[in-house]
Structure P
Amino acid sequence: MTRLNERSLLWAIGIAIVAAIAYRLWPVAAGMPALAQFFVTEDGYLMLTVARNFAIGLGLSVSEGTIPTNGVQPLATFLYSIPYALTGGDKVAGLFGVHLIMAAAALAGLFAVRAFAARVMAAQDTAPVWPWMVAGLWFTGPLLVNHSMNALETGLYTVLVLLALLQFGRVLARGAAAGQGDLLLAGFLFGLAFLGRVDAVFLIFAALAVWILHALTVQRLGPGAVARRLFGPALVCLLVVAPWLVHNQLIFGSIVPISGTAQSMTAGLGQNLPRIPAILFEHALPMLPIPGTMQIQPAVTVATGVVASAILITFLVQCWRRGGTVRLVVLTYLLFGVGLVAYYGLFFGAAHFLSRYLAPLAPLMICATVSVMLDLIRWLFPARAGVVLSGMGIAALLLVAGLNARLLLPGVKDQGHFQVVGWVAENVPDEVWVGAVQTGTLGYWHDRTVNLDGKVNPEALTARREQGHVLDYVAASGIDYLADWHGIADWINREGFGASFELVVADPVANLGVLRRRGIAD
């Protein structure tokens, strides 16, 4: 690749990164309502409600501090509590701080992705443009921008996964020369990744398996020496994660957060598998997102599966042939991905969240794509490879920029829950209790809100487990209003529920349903 082509592509990447930073910070500059509605998702508001309650002295809780919960990921929750602690729990000012934290985590992710790509691709091409291309696509891809700014743990978690893998790579590269400091830091970072999101357990086990095999077969250490070498980092990792696990077990009866249990209750074996290929494809090629309605079409599943598999297999073969311990890092990353795909594809529900659940695999997928394309284009167009690669890179960056800009158009992006928030604010006093299945957004803006899907409410989760519904739980509670998407209006016809509640609003156009306890004055 000529210096002119490389310089042109680097400029394009730099401009795209600056634009993506401005895009992430746009809600901060625009203020309300963009601050509340543009990036923050329904489940993001669940986490922010818990973070705010923690900051104002109500512990890890929802519903004005009356319902303890562990239905969040701890590290992000504690970080997001900082702006609320600094502002006395102010809901709007706190959102400014949350957006800045998310943007900072994404910026850290940009450099972490670049560092990972640089190590993986060093034996293929030492030009700095390609690691920056990988990082630029990750930082600007429309789905990945939204995942990293959703007020959940996704962006932070991706950074922690990469930091753990980078340190793991350093330990492997140094071999016997790696000191206890290197080993303990690796254990600490793997523990932090778990606090970022509990499915990092797959990453920990993948790294442990690769680490043991490498020590036994390459370093020629005996089993006792391997055990002694791994004891320190394993202990540090355990000490980092233990407080959260003990807290969950003692207070909630399970080390698994209740949010995970609630999401998987309605899961059928393998129900999410048809979506996996399309999601891996769009994480490998972030400039080509696939609409959700198309992801499960057989032709799309087959085509995207073939492309994603071809990219990953070719990439793994290339890495293995080039040698070095970096290929063990890639193998660890791939095993982590296998764990995520198996768990969320086979045993989990909430198919609409799959893209977010698999987002930590995007750096690997993008790196694989860029690496494979480098070799492919150089083989197909040996005389003009630089021009073709530069043109393709600039075109990809322009495409993601256009997709992001489209979401700024009026009416294109709708958070989907503020019609409920608006109705409750206008019609329900602050001291009145409201229930809803989807209580993230509503529960943030109306403190006295009770969650009914069990993601943050252990009592509702118990009712779902024992009775298969929450109707009796709601009827016996202090909830006076139910306000949610339009479907909740159908509750009035279920199992005599109409004896306790009456229908107030059934508006499918506005996607709003409201029920009121009988005997409550209008």
Structure Q
Amino acid sequence: MTSSRENNRIIVFDTTLRDGEQSPGASMNLEEKLRIAELLEEMGVDVIEAGFPIASEGDFEAVHEVAKIVKESVVCGLSRATKGDIERCFEAIKPAPRRRIHTFLSTSPLHMKYKLQMDPEDVLQKVIESVTFARSLTDDVEWSAEDGSRTEHDFLCRCVEGAINAGAATINIPDTVGYAVPGEFAGLIEMLFNRVPNIDKAIISVHCHNDLGLAVANSLAAVGAGARQVECTINGLGERAGNAAMEEIIMALRTRQDVMPFETSIKSEYITRASRLVSTITGFTVQPNKAIVGANAFAHESGIHQDGVLKHAGTYEIMTPESVGLHKSNLVLGKHSGRHAFREKIKELGYHLGDNAIEDAFKRFKDLADKKKEVFDEDIEALVDDEVVRSNNRIALKSLEIVCGTREPSAKMALVIDGEEKSCEAIGDGPVDAAFHAIRKLFPNEAKLQLYQVHAVTGGTDAQAEVTVRLEEDGKTVNGQGADTDTMVASVKAYVNALNKLLVKREKSAPEALSA
């Protein structure tokens, strides 16, 4: 059998829907998870970790629905090392043509003593038992040694060997707390290849967290040492400081073929679109100087840099904007553009909308074109995304009038709630406060405002504002989004969108030990 180490194909395992959602405030509803899953499959992700089915009914449903729509990618569910978890996981992923159970158990002395309160021998036995049971349900089983980077080498080798003998086809070594440095982490992977006798019967995977800013560096170092699966998320989303960012790993492998001659199945041209979708849904804005997908990643302000790029792009760009899905379109839209041009633009931007959705979006585009001199690609993306996030419309904005400036800020508002129009006036410390008071008057609720965030979609004073609102009520957190050339209208849309989500939000009480 050829060792997996000798293969130059890297399996991309995306955990945006599972580990990414563990970011405080980043929870996604079912529709949003399905949108992301569809895009992940379209861009070529090998394995989609769709969630943690035992965590809640909502998580189970999300994994189950993802398993129904994904046809090419492997759909994976996470489970702890217990029979109940593993059975629940299998039921969730059952509809998928290709499915995987990912089970894990802590192996570091610290975790075993304080978290599990188990002896090493009992942990090893539980690893073998859990993998054996998972393997009885499906051929594709992955086992993770939680806190692997802080596990004693002798014990880690025994656990890995036992898991492979029990039927695990993939062995994941997580740097759960982001503690490792690249040379050390590569050495750990190298050690396993040298010491575990049956290591050639499994793919070695790595799952690195970014607490020291080294998640991508550690992942790439592990690949160099023989790991052939990398676990990552869009935009590096994840708990604490996040996970290894998929876009950075993919473009590093693509750009530095001279030192990392490895291949992936990812269509890198989808990277920007995926980044924007995840950012819009979660409300986690990408910092401007973020590698690959930040707004400044391909911007050049220095005169020396500008001169060099104009003479030859390679002077200051090691990859092209087009390679990650950024492009300057020859198709410029304005108020005189017709449906055909708009439909082609939507396709060009990577959206797949039905006739009714396109018609609705086209009407909103015409309204926007009347307000703006130039309509940019980013404007259309924001418009379409805003159309999608308003799909839960038990509550809808009918009209809004704001008074602000030197007079006492006030808002006059009308909402349509369950088909009935209601209106009121309210005052506040400022225009946003007044508008949100009006919403609470019309639709009384105890939700706490945790985040109010505004950013301009494009430049110029006529730019669309994209607003994110985060609400929390009884432990349930939701994000709402809204976009409009009027910041106040966008703000109310975002708040109303969050309320609509709150109405359908399910209880979500995840069990302990959720991370691998």
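Taking FRET efficiency 1/(1 + (r/R0)^6) of positions 98 and 194 (r between Cβ atoms, R0 = 35 Å, to 0.05) for each of P, Q, which is largest?
P
Supply the structure label, taken from P, Q, corresponding to helix-only ellipticity at 222 nm (-39500 (n - 2.57) for each DSSP H run of 4 or more, over all residues; to 500) with the calculated value -20500.
Comparing all candidates, it corresponds to P.
Comparing P, Q, where is relative contact order in percent (Cα under 8 Å, 6 or more apart) highest?
Once relative contact order in percent (Cα under 8 Å, 6 or more apart) is tallied for P, Q, the winner is P.
With FRET efficiency 1/(1 + (r/R0)^6) of positions 138 and 394 (r between Cβ atoms, R0 = 41 Å, to 0.05) as the yardstick, tell me which of P, Q scores highest.
Looking at the calculated values, the largest one is P.
Check the numbers for mean count of other Cβ atoms within 10 Å over residues 26-33 across P, Q and tell me which is largest.
If we compare mean count of other Cβ atoms within 10 Å over residues 26-33 over P, Q, the biggest value is for Q.
Tell me which of P, Q gives 0.75 when you compute FRET efficiency 1/(1 + (r/R0)^6) of positions 266 and 282 (r between Cβ atoms, R0 = 25 Å, to 0.05).
Only one of P, Q returns 0.75 for FRET efficiency 1/(1 + (r/R0)^6) of positions 266 and 282 (r between Cβ atoms, R0 = 25 Å, to 0.05), namely Q.
From which structure (P, Q) was Cα extents along the principal axes in Å calculated, if the value obtained is 78, 56, 47?
Of the options listed, only P reproduces it.
Coordinate-derived values only; no laboratory data. Computed from a predicted model, the values in this text were never measured in an experiment. Cβ atoms are built from the backbone, for glycine too; each structure is taken alone.
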